[in-house]
Structures are given as C-alpha cells and as structure tokens.
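J.: Next up: some structures, all given as structure tokens.
Read the figures in this text as sums done on the coordinates, not as results from a lab. Bear in mind the structure is a predicted one, so any value in this text is a computation, not a measurement. Cβ atoms are built from the backbone, for glycine too; each structure is taken alone.
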Structure I
Amino acid sequence: MIRRTRHKLLLCAAVLLPIPAFSQSWIVGPFDRPTTTPVITPDANRTFRDPLSQQIVHWEAEHTFNPAAVLEGNKVAVLYRAEDDTGHEAIGGHTSRLGLAESSDGIHFTRLPEPVFYPAKDSQQDREWPGGVEDPRLVQTDDGLYVLTYTQWNRKAYTVGIATSKDLRQWTKYGPAFAGARSGKYNDLNYKSAGILTEEKNGRLVAARLHGVYWMYWGEVEVRLATSPDLIHWTPVEDATGNPKVLLRARPGLFDSGFPEVGAPPLLLPQGIVVFYNGKNAASGGDPTIGPGAYSAGQALFSSDDPTRLIVRTDHPYLKPELPFEKSGQYAAGTVFTEGLVLLNQRFFLYYGTADSFVGVASTVPQGH
C-alpha cells in the first residue's frame, strides 16, 4: 500500500457486480472466504538476531501482512511481511522482514521461527536499512527458480528490488529492477508494487514468456509495464514522450477513485492478461459503499497481443473489506490488499493483507476445472 507518496472472515461470495456481458467470462472468481479468522497473525515471542544492529529483535511482534504466495511441491508457501517492535508507531516506522509459512490445505499454516529475507550486510544494505523489505510478490520459473519482487525501503527512498532463490530460504539479491535501464534513466526513480506475468502449466502458475520476453506490471497511483529477457533486469515500456506508459489511473466515483496499485501477479488466460490490482477509495467522491481511504481489489483485462492495451476493467471490486479484522488495524480505513495467488488442488487461493496487520485468504475454482 502507498505510504510515502501520500504518503476476516465469513463464508460468503466476494462482491462481483455486473460489467458488460461480453467480458464476463474473463473475470477470475467469484472468491469465497474459507475461514472466519486471519491465517497469519503477529507473534511477539519469536526472536531473531538482527545482523545489522546485532540486537535480538521480536521480528514479527507488531504486524504480519501483505503476503506473496507460491506453490512449493504440494504445499502453499507464503512469504509475508513482518514488522518488529523497533522504530516508532507509524506506518513504515518499524523494520520489515519477510517470514515464511507453509500449508498443505492453503488455510492452516506452520511458520519458520526466523525470517528468511531481511536487510543484511550486503550490496543492498543502504537501500533496505532501517526500513526493511516490504510487500513481496513471488513467481516461479519452469525450472523451479523462485523470483521475488519486493519494496526496498530505507526511510528515504524506495524501489522494487529483485531477488531469486532455489528453496525460498537462501536468496540472491540483485538490487533495483530498473537499475541501469535506458542508460540509468530510472536509477533515481521511486517505484514499488510489481507483479510478473504468470500462466498455468501442469497445475501450477509459472512466469510467462510472451512475445519473447517477460512482462511486469508495476506501480502505485498509476499502473505501468516493463519487460525483461531474464526476470532480473527490467526496462519500463515508454510512451511517445519517453515516459513510462500509463495503463491504469484513478476513476472518480469508483472503488479505485484514489488510485490503483498492482496486486497479485497477473495471469495469462485465453481471453488475455488479467491484472489483479488494489484500488484505494478516495477520501471524498469515491464509492459510497466503501469507506474513505479503504483498499479493495479489482481486475483489468489487457490484450495478450499488446500487453499495454486495456480491454475492460471492473467497475466494482471483487473483494472488499467486510470483516472486522479487514476493517480495523494499523491502517484504520481497512484493506484487502492482494499480493499472492496460487493454484492448489484445482482451486485458486488468493492471499491478501488486512489493514496492514494480518494475512487473509479467499479462494475460487478456476474456469475449466
């Protein structure tokens, strides 16, 4: 969720309201909530010796939220953002690290006792300390390599970082996604929220190569696009003026009247590319059925022939804050902030942060299953 630039659960179908009939078949959902409680919550008893401060910290004492998800064998693996109890009581004021949780049913999780991804004495220390590593998205390649996009936050500037792993525990960091792109043109850009295009293969979601390259939708306030030959080095797609091409903007009167922000990794379907995004409702002049400032989840369909071309976009959220823990917490306006999507046992499981405090889940049966 945006901080620096303005900087859950009854068993019920998520809201999915009409859009033109010709486009109904592309929407992923409707999603049901399979549990009445968060699936991951803070634990003040877990400790970790921070390699930079050399202090023992309660690394997930304050909040556990904004999760990435991927299939690891026959289990769901979730990388979730965990905030410690250092710093000060404000959004972005604690240090964030990523914890790892696993589940065989997508709902009940077992967590590792220490974080698996965090600021350290490495090439990215200056970009990640003291704010930490935030808001991950995960994809897997055909050969099993995990590719992570995340926010690097040093409490001064923020960028999308890229990292890879073979086991979700040991990671190689590559630095900002756009480092060096177009002769360094984007080296000083503040940007976050990036989802790499995926497709279903052999019952799992993997990174999709389309027209010879990989694609990554990115951004908050305005959603944009980038391409890569290798999933590590990315170049923004530009418009005729030489600026990153804008694909989605805020829409007055709707759930994304504040702005859109990229959510879970996009999905390539026969109908086109489904971009999952999180929409912030405006403080005034937004959707009157959703609280001012609340985040809900939308979907947009782009052409697979031209991934910059928007075909249609939902006017109503397919998931919105409804339950108490989705509507109250560190972010008091409430959120369902989607970041993780996996296919397990012929069901999609969608993982989302709630009010910058907990992790929730919703699920649906994909079309054709």
Structure II
Amino acid sequence: MGDQYMKKFWKLAATAAAASLIVAACGGSDSASDTTSAPAAKTDLKVAVVYIGTTEDKGWSYQHEQGILQLEQELGLEVKRVENITDDATSEATFEQLAADGYQLIFATSFGYGTPMARVATKNPEACMQWATGAKFLLTKAGGGEYADFDALPTNMGTYFGAAEEARYLSGIAAGKATKNGKIGYVAAFPIPEVLRGINAFTLGVRSVNAEATVQVTWTKTWFDPTLEKQASESLLDAGVDVLAMHQDTTAPGVAAQAKGAKWVGYNSDAAEAAPEAWLTAPTWNWGPFYVKTAKAVAAGTCPTDEAYGTMADGMVTLGSFGKSVAADTQSLIEEKKAAIIDGSFAPFTGPINKQDGSAWLKDGEKAELGFLLGDMTFFVEGVVGSAKG
C-alpha cells in the first residue's frame, strides 16, 4: 500500500484508539468529522442495513440489530433490513438496489461486503456507505487491482469495527481458569486476520492463568450455520476439550457444550440463557452509539469516512455477564485486567509473545501495531493447536 494511505490510516487509527467516533457519541471528544452537535436526523432520511444472517441469531446480526433499534428509537427513523445476504461478490447487487431505491445511508455488517460496497459507492456518490469489520487499506490488497492505492478508493465510504481482542483476552482468562484438563476448543469461522487475532488474544488470556493449556481450533468456513457449527463443536468435545470458545454467529457451540457438561465462552451478545450451565462470559458489542452518530452526520449533510475502531475504553467493545461457575476471584482478576486495558496500562498483544512454532514474534514490552493486527496477522501464537490457514 502507498505511503500516503498508510500515513492517513495510522493517523485515523491513533485517533480511534484514543477517542473514536464512539466516544463522541457518548459525549467525549472527537476527530475532525465530529457532528455530535448536529441537529437531530430528519425523519425522511432513508437508512438501510445489510445482514449476513438473521437478526434472530442471538449473535452477530442480533447485536447489530440492537444498535439499529437504538437508532430508530432515538432518531425516529424506520430502517430497512436486508437479511441473509452472502458476503461475497453477489452482495453487490443488493447494494446497487438500495442505492437505486434512494437510500442515503447504507450499513454493511460483514467483512466480505467490502469490495462490493466500494464498487457501488464509487458509482453512487450521493449515498453514504459504511462497512463493518473492514479497513480501507485491506481493499488495496484485494479487489483485482481496482483499488491499487488510496486515491482509487471511494470518498463516500467509511469503516467501523472495534478491538474485540481486548474482550477476547479477558474471556480467555475465564476459560483458562475453568478448564480442568487444559484442553480448550475453539469453533472458528474463516482464517482471516479478524478471526486469527481473536483466537490469539483468547489464547494469550488462557495462558496468562494456565500456562500449559492449549486451544484447539476447528474451522467451519461459515459465519452462520447452526448444524455445521454444532457438528464442529461436538467433534472438539469428543476429542476431549472441556471448554468451548467460538467465532460464529450462532449459539450452537454453547448448546453442544452444555449437553456434554462442558463450559462455553460465547461471542457477539450476552447469550447466557442459551446454555446457562455452560456459560462463562463473552466478548460483546455495543453498536448503538455509532449508528446514532453516523445517521446524525448524514442527516446534517456529512458522510463520515473515518476508520472508526472502538475499544473497551469508549464502550463499543464490552464483556458479557459472568456465568455462575466463574469464581469470585476469577471475576476480580478479569475486572482488574479490564481496568488496565481501559486505562491503557495493558494491551493484550504485548510481548514477550511467540508464534505457534515457538519462534519469537514480539519482544518483552513490545506492542503489536494496529495495522499489523488488522491486515497482517496470518499466524497463530504459541498454545494454539491447528492450522492458521484453515
């Protein structure tokens, strides 16, 4: 990628880490595109959101839906939902249709929507596009060369995501304390940096309290497939793991874990009710403030093009409730580490950290850079069992 784009990216990343759009939405400081004081959104603003699954998944899409509901409630808007849209090139037709129908603000809530949305954004400059889980420099690595540099990227498209790795690390502590045999399983979606850094952060949390524990990964190559994800979970349980974690959009791993008397770390939303006996905790999301703020900006005539990256400090990334089997001292340890993450005195990817093969990655005290975590994390850390290539 070009130096021009990287300079811009790192400036935005630093802003996001310290005081992202989400902080502003909650009343804090903001970047140059601050529109917190903008007038309330017009009731005729047309907003749409595209989901990879169903809002009933009690996972990724469900949690975004909670944010969309907050947007509707606070701004008096009715948002159009489009569900079950595969996050590949076929999604381009969906974005094209929404733009043709006059939607002024379109949210795309899955990683694979990035290039299709960028193509539509380029052809429809009057629409404001927002891509979840991506970063613009990732488009310069893909897209068949059409986004070879920053200048080729659409000027009406922003991105939004958050440091789930912070809550992943904390949930790893809960798992590391809960396992009795040191064998933890992880049902994972696709071998992309987003998923890999989650697995790695989780494993670092596990091994911070249980140095000999391992995390065995099984790939499903799905985001939402309850049947396949249940089968993957059962295969891990049959292999002897006694705690399951996940990067999936369903609660199938939790149901499978409870049926076998194992424990479960969820993801996306607080789904303790799905498997209360198995539940430990989960990395969760709070999307509402971002959605509200972005709609206000568009209603006021501005399309945010920031690379918004929320954190636990600004409230976009959260940790779910603790299950009844999580001991009080474990809860206290997690809360202590959470406070250190929020005040900036600790970051999950701080050395010394070795790669899966035992070779050094980060030196003692060295912190991984955000750009690397977002785009170049293609390996597992020490303690993970399985292939990072899927």
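J.: I have 2.7 for distance in nm of label points 7 Å out along Cα→Cβ at positions 89 and 137, calculated from one of the structures I, II. Which structure is it?
T.: II
J.: Consider the structures I, II: one of them gives 26.5 for mean count of other Cβ atoms within 10 Å over residues 161-168 as calculated from the coordinates. Say which.
T.: Derived from the structure labelled II.
J.: Sticking with this one: Suppose percent of Cα pairs over 26 Å apart works out to 45; of I, II, which structure was it derived from?
T.: Computing percent of Cα pairs over 26 Å apart on every structure in I, II gives 45 only for I.
J.: For distance in nm of label points 7 Å out along Cα→Cβ at positions 201 and 273, which of I, II scores largest?
T.: Structure II gives the largest value of distance in nm of label points 7 Å out along Cα→Cβ at positions 201 and 273 among I, II.
J.: Which structure, out of I, II, was distance in nm of label points 7 Å out along Cα→Cβ at positions 49 and 105 calculated from, if the result is 3.8?
T.: Checking each candidate, the match is I.
J.: Then there is this: To which of I, II does the computed value 14.0 (Kirkwood radius over Cα pairs in Å, for residues 281-352 alone) belong?
T.: Source structure: I.
J.: Okay, next question. Of structures I, II, which gives 37, 25, 19 when Cα extents along the principal axes in Å, for residues 113-176 alone is computed from the coordinates?
T.: This figure was derived from I.
J.: Of the structures labelled I, II, which one yields -500 when helix-only ellipticity at 222 nm (-39500 (n - 2.57) for each DSSP H run of 4 or more, over all residues; to 500) is computed from its coordinates?
T.: I
J.: For the read-out distance in nm of label points 7 Å out along Cα→Cβ at positions 297 and 361, a value of 1.3 was computed from one structure; give its label from I, II.
T.: Attributed to the structure labelled I.
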